[in-house]
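S.K.: Each structure below appears as structure tokens.
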Structure I
Amino acid sequence: MNEITKDEFKEIYFTYGKAEHGWGQEYWDQFFEIPKRQDMKFKVELPASQQKTRMMIVTDYSTNEYRIFFESIDQEEAFFDYPGKE
């Protein structure tokens, strides 16, 4: 993952994020415009292939990082699999 500036993070967020997936202006304003902690780093791993179209964001206070990365639709769906799920 590459460390980037908040402005670069914002540009990636709005370039790849889709409001219908929950990544709209309202979410940005609530969580990133004025961060709860001022020492947060911004990191990104851009899509490695055209199949990786789902933007994921992690807020990790243990390492003071916001991270954007991308998964395929299947990888995203598998994220919510658990034993006993039907």
Structure II
Amino acid sequence: MYCRICGAENDQDNKVEYRFPQRQALCQHCLKGTPAKASRAEFEKAYFGGDPSYSKIAKEFYEDYLASKYNLKQYIKATTSSVE
């Protein structure tokens, strides 16, 4: 098994396991910086208002969200705020 964030392989020094709150396989190092994640349905409802016409792009955004250091509220803010 490999860590979804850094790609580390499971070994004695860095155990990679599926972490249910984070909804993905993570090593111990990446686990420290990855908060619990919302389900895809919760994500799509919060980010896209549950609109099914966004389902293809929603999948890509959800995968990005899983690999991010943000919780759902932080991710939405970070990816929807304007840059000046």
Structure III
Amino acid sequence: MGKKINLVVLVLSILLILAIGYIGYDKYIEIQFQKQISVYQQGAQAAITQIYQSAAPPNCQQVPIFYNNQTINIISVECLQS
């Protein structure tokens, strides 16, 4: 009877360790994914800021935007009215 209890405790301990490891790994992957999203958002924000600063007054430069082998130039409407 004692060997059965020891075996059950051992199996349950192994399952507990595996469950904790899986949860820890899942949390680690989630944190890494959130870091990647944050870097992506910062890059997008920096690009938009750069476009805005170039196209808006006082710079009033045309800014080319490339997408799928097509190009458009943007400029602030305020610059056209001057």
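Readers should treat all values here as calculations from the given coordinates under stated rules, not as data from a laboratory. Keep in mind the model is a prediction, meaning the values are calculated, not measured. Cβ atoms are built from the backbone, for glycine too; each structure is taken alone.
S.K.: With distance in nm of label points 7 Å out along Cα→Cβ at positions 11 and 59 as the yardstick, tell me which of I, II, III scores highest.
M.R.: Comparing I, II, III, the top value of distance in nm of label points 7 Å out along Cα→Cβ at positions 11 and 59 belongs to III.
S.K.: Which of I, II, III yields -26000 for helix-only ellipticity at 222 nm (-39500 (n - 2.57) for each DSSP H run of 4 or more, over all residues; to 500), as computed?
M.R.: III
S.K.: Ranked by relative contact order in percent (Cα under 8 Å, 6 or more apart), which of I, II, III sits at the highest value?
M.R.: Numbers: I: 26; II: 22; III: 15.
Result for relative contact order in percent (Cα under 8 Å, 6 or more apart) over I, II, III: largest is I.
S.K.: Compute mean projected area of the Cα convex hull in nm² for each of I, II, III and report the one that scores greatest.
M.R.: Comparing I, II, III, the top value of mean projected area of the Cα convex hull in nm² belongs to III.
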